[in-house]
Structure P
Amino acid sequence: MLKTSTYNSVTRFDLARTIAGRGRYWTTAYLVDGTMIDTGCAHTARELVKALDETRLIRIINTHTHEDHIGANGILQRQHADLEIFAHPLAIPVLEDPRGKQPLHPYRKLFWGWPEPSHGHPLADEEWIETDHFRFQVLYTPGHSPDHICLYEPEQGWLFTGDLFVGGWDRALREGYNIWQIIASLKRVAALPATVMFPGSARVRENPKNDLDAKIAYLEEFGDKVLNLHHKGWDVNAIVRALCGKPMFIELITLGNFTRQHLVLSYLRNADGRDSFIRPGR
């Protein structure tokens, strides 16, 4: 399933596999000035290719290599001989061998599917990518994944955040996420004078600083509660029951890959790294 909308010079594609007549677990890709920012999942790849049939496509920039953001890379690169793909250096091996480098849990295969291999070029933190009309600065923003980047267009005030920013108040987290890095990365982009935020799986937000600051405050306050209870001797399950509420359906369908326990554990396991931000090569 594919839905298209526009915001000034940006075309937004909302993409999801259709199950029982409905789109399930949507992801978002953007087209601006011949540049695709992410490409959705494998299950919607052919729909996206068809939607781009009349488009002069120059490059793809992947915010990270989760399968719902690189799903049409391979087919687009095969159809456009000169199409270049750019991503964080850690992303390049995954793009080239997604099945070998990024095994998928059953629910991820169901909702998003296996991406085809593609060939990419590495991007450095604070590097610039120039299109015909715009200039995008690359910002390394790990936490959601080790290879996550955001893109900032300073003249327009556009901020493309991939999955760094997800709306709502988190009560669960996927295994492997680093919550303190997420907070540090959110602080980095919140300091920018952005006027429009284009997330990877949420609505477009104008003047996003308040939304970013509110998300940061919530995550930090939640973390303080986790650490305080931990210092009092509470175990993980007791903290989960006190702070995260009742069991969630997503814990069942992900077979324990996305859980309240992983959220609490990420605060505890990565507590030494809070308020730090490590850039590539430092």
Structure Q
Amino acid sequence: MSAGPPAPREGLASASKTPAGPPLLAKIALDQVAKSFDSRRARLDALGPVTLDAREGEFVVFVGPSGCGKTTLLNLVAGFERPSAGRVLLDGETVTGPGADRVMIFQEPALFPWLTVIDNVKFGLAQSRNLTAAEREAIAQRHLTLVHLDGFARAFVHELSGGMKQRVALARALAPEPRVLLCDEPFGSLDALTRERLYAELQEIHSRTRKTILFVTHNTREAACLADRVVVLSERPARIRRVIDVALPRPRDFYDARVSQLAGQILTELRAGSAGREGGPNGR
């Protein structure tokens, strides 16, 4: 990722309206993407237009007001929804529906309680007909080791803590080797200590796998801790207010003063957006 212009606030971050990087090198590209939902009563403009490139191996975190369209954006990249305007591109090809190259992790891990931990992870490999049973077992075990759960392969879901369940969900998502990992507030329902551990583990996993990750959160400190870039979205319909390039070295501690300072920057930007909205159309 390019260093960009000199960073404000003691070198923590820099910001630009237009993200750097040529579109042909983008893993994910949003090209003037907008989404509206029609009902009998009204038309709801949920998103956009949004233009953004996420580069190969980049960790991009989206923050914005509740209900602004963050999850809608992930659903468009996943192929669960089709844009009302514009295009979503994966490696230069238009996304037309869901695919194994993009995997979503939700706030609730949605594991199968009647399966063991390793069988839950293997479930993500069920469509890989070229793999033998032994190969599926080996891949699943390797990914359980990656998330530090290799000792719980034969346990059942009800025997796990909330954080362990989310790590199983992460292993299941990574096992088929998707090109893009989509995370919709995956740590939102966990306690503070568990989240802190998972921040460190997710940074380690990202460093080892170099997956392209798009991550949605309401937590500005979480965004500062995890992101290569933080995309601050406006009130609905979500548009990009600011893109902040994060210059902090990894691994990052959630309680590091520099992370706190950057989180304050992000929060200030969110508050400015809300104040602008309250001020009417001219304040946006």
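For which of P, Q does Cα extents along the principal axes in Å, for residues 55-166 alone, calculated from the coordinates, equal 42, 33, 22? The correct label is P. From P, Q, which structure was semi-axes √(5λ) of the Cα gyration tensor in Å, for residues 39-86 alone = 16, 13, 8 calculated on? Structure of origin is P.
For mean count of other Cβ atoms within 10 Å over residues 63-70, which structure out of P, Q has the highest calculated value? Could the numbers behind the result be given before it?
Working: P: 27.2; Q: 20.4.
Biggest value here belongs to P.
Across the set P, Q, distance in nm of label points 7 Å out along Cα→Cβ at positions 95 and 183 reaches its highest value in structure P. Determine which structure produced the value 14 for relative contact order in percent (Cα under 8 Å, 6 or more apart), calculated from the coordinates; the candidates are P, Q. Computed on structure P. Comparing mean projected area of the Cα convex hull in nm² across structures P, Q, the highest value is found for Q.
Where a number appears in this text, it was derived from the coordinates with a stated rule and is not lab data. Not measured: the values here are computed from a predicted model. Cβ atoms are built from the backbone, for glycine too; each structure is taken alone.
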